[in-house]
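What follows is calculated from the coordinates using simple rules that are stated; it is not laboratory data. Model, not experiment: these values are computed from the prediction. Cβ atoms are built from the backbone, for glycine too; each structure is taken alone.
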Structure P
Amino acid sequence: MSKKIFSGVQPTGNLHLGNYLGAIKNFVELQNEKENQCIFCVVDLHAITVKQDPKELKKNIRETAATFIACGIDPVKSIIFNQSMVSAHSEAAWILSCVSKIGWLNRMTQFKEKAGKDKEKASIGLYSYPVLMAADILLYDATHVPVGDDQKQHLELCRDIAQKFNNDFNVMNFLKVPEPLIQKQFSRIMSLKDGIKKMSKSDPSDLSRINLTDNKEEILNKIKKAKTDPLPLPREIKGLAQRAEAENLLGIYSSLKNQNLESSINEFNGKNFSEFKSKLSEILIEKIEPISKEIKILLDNKEYLDTILLEGSNKADKIASKKIKEIKELVGF
């Protein structure tokens, strides 16, 4: 059955292995399934929920588009665009925020995590971000949305908003209620320096992550220095209990090889980390180095990237402007 897929990535710069394995690699696989229609958005409106340097933001928008293309997203097969170029996203977000309930938003755990202890200083944008995310999805009648653990709650909210709008305006199935797409055989990618922390660009140590712009030498060095423990690799999955770093590195290897964790454990059971790290470095270089080289080539061609984003935004606008017109009519504008 054909799927209409929508997903977005924030242009925060310095996308890393966690972004690739957690999202972009999956985007490419979804795009290459014949019947699927895929829309991939650089969500720059979401990025400004925290203060951004305007010059850096512009650079990061291009870098995210370059990363999409370098990883295999084809702008002919899929729509690649940036959110701020399609005004329907902001318009729909306002209308849907008037349908959404404060109680729903108060339950969003990600806001609590990002706002920290002093919620009074957080922006309204950070608080209402999930409503904008709902608008992003619902404008395109998306049937499926790829989500990680941290976004499942936001997609549930999107479904609630769609159902409430349909009920409020007595229009069954007008806003399509999307289904989540959860990756199979995927391990959450953690820091190379601490197996209980998520791999993140905000970590002060560059050794904690594999950037998608890293070259062969940088990858080798980071895997060589990646934290491990003194024991040999386990012979079965239960042997990974209390061994976060071993589990993370085996998870990365499994995701890159498209195999389950059990297969990787069978491959390396009882072996030492030096032998395993050598194989892990090998596959990382094989997968990441071509992406890194292609990103650098694309970033030297700003005009090409701007053209891709403009053409993609025009395609997206045709779909979204039709939907927002219908939404406005229903509301009474």
Structure Q
Amino acid sequence: MKNLRKLLFPFSLGYKGIMALRNHAYDQQWFASKRFKLPIIGVGNLSTGGTGKSPMTEYIVRLLNDQYRVATLSRGYGRETSGYRKVQVSSLAKEVGDEPLQFKQKFPELSVTVDENRIRGIQKIREDENTADVIVLDDIYQHRKVHPGFLILLTSYDAPFYEDLVLPAGNLRESRRGAQRADVVVITKCPPDLDVNTQKISAQKVKKYTDSPVYFSSITYDDVARGVEDKVLSEFKKSSFTLVTGIAKPQPFMEYLLTKGLHFEEKHFADHHNFTEKELATLDEIPVILTTEKDYVRLKPYLKKTKLFYLPIRFSFLNGERAFNDLIKNYMKNDRN
């Protein structure tokens, strides 16, 4: 499939040219990019997804939540509504999107909002609540109508932007040169034991496109599945279960479970998939389901018969955690907007 996509390279040149013109127009201020008198932290990527934006957003929330009043704003991808909405703990994923709902249920005190128009969303947060010291924008990298004061670029270790091509031959939404807009680059989903020399080689490849600092992080899974009741992962060996996922890249999750000696049936859906009534009815006949946290918030309101569990993930830096944290905290102190 990958080689077949390369046949689409001529189309990628056209798309790349269009995005280059668009970025040039913003760089030259021919197109307006609005700044706000409020700290704005943007999290995004150059690719179409699967880089770990949600874990990074959660990391920033945890980092700042004790000292600042944090608000998050995202498009609410996959929701069936539009416009500005405040996310409530009791909201449904189809109303606000799965990731915003996940944040709200994990941090009930957090101001979580969705709006496909980010400028309007930021203005509404300030008008309606006026309680935010900082707003974290999710998936904002190509949304250049807003100018974040601090922009974080994520790229996954298994599919780094510097080895990828622009759509449709590859998965990049714009050329690799877009990395130069980042204030910091985080290579995500690295093996936890990634050696220092390999990190240096990867960082050097990133440095061809940006002078911003580069850090490495990994995502590991908890050993306890959460649900109506908690269940140690090893207990899943005693009975059959079905793995249900609706995420961009389910392979790492599957591989982790296999390394734990677990055997399971699989049902995979597209990222942010909106389950139909028929699909939900079929899933509800499965005795035990293990899923991701994002899928859990979508499925929980509708599955009454099945025992539903999710496996939490843990985000951690391999190096430079303190330096990364200092970048964020110094930005908050200096407020460069």
Structure R
Amino acid sequence: MAADFAWMRRAAYSEAMPAAPRIAAASLFSPEDWAPFQQRSAWIGPLLVLHCWAAIVAAVVVGVVWPWLIPLSIMIIGTRQLGLAILMHEAAHGGLSPNPRLNDFLGHWLCAVPVGASLRAYRPYHLSHHKYAQQPEDPDLPLSTPFPVTRASLRRKLVRDLTGQTFFKQRVLFALKAFRDARDEDLAEGAVVTGKSVAPFLLVNAGLLAVCIVAGAWWAWLVLWLLPMATWFPMVTRLRNIAEHACVEGSSHDAFRAARTTRANWLARALIAPYWVNFHAEHHLFMHVPCWRLPDLHYALHARPEGARMEVADGYAQVLKRATSRA
């Protein structure tokens, strides 16, 4: 790893031995085999940010020109809003650019702020999640401990997402300090990444609204930006959270089972899991590997005997079946 990001390692591991189990790359890979996974790129991260925004703009244009395709545009835009959050996550690990200032600028202003997040608030929170993954100190534990649930319970959660109730709790109640229950799975992650960036969020969204007004489609901001953020984005975020950690046996004591990887076809990548977020087991094993190298890391790990211990689901339907196994 570049020396510029050594401070992030210190921030994650300086206080004590991490509570979550760890595995050293040297125990699995030779220096030559591991070297490609340590390399940072000066251009891939910025291109991913550009790709995300290009997909959003294209989906907005499609919805404006062909209004009957607005439902599809909402799904695509909501998933790319999740994509912005995922690229913010990448920036939290220093993966968008080997230049720390550029990494943080891209991660905060072009990824986090437009969806109501704060890279500065998210980074220490998320590194704490890695340090204590699936331990009592893990701040994301409320996202996985309720599962498995009944199908009716999951339906209620998804209805809350798709009707804007989760959005209201995360973006309004938390911002007004009216909700303080840290055990609520709707707020465990959402609150910390959405409640501390209100002014920049409003400023950037005012700019997006102004662009829509100048383009002669003021309603596009409401229907093709805010509506996806209030509906599809919370829903796919929940599905991602369930898939990553829920119902993984041995996750608290086996580094290879700290998280789940979910196989995703092109449709799942377009509507649920952008930017390789589905390779979460690999990410928890080696959190500084850039997201675009996670597929190669997946195959490299499964070429070794230890890879058989990792939790891999064949798709999101299989994950949800397991997550709703409670009678």
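Computed quantities for the displayed model
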quantity	calculated
Parent structure of the calculated result 41, 30, 24, given that Cα extents along the principal axes in Å, for residues 39-110 alone is the read-out and P, Q, R the choices	P
Per distance in nm of label points 7 Å out along Cα→Cβ at positions 55 and 263, the highest-valued of structures P, Q, R	P
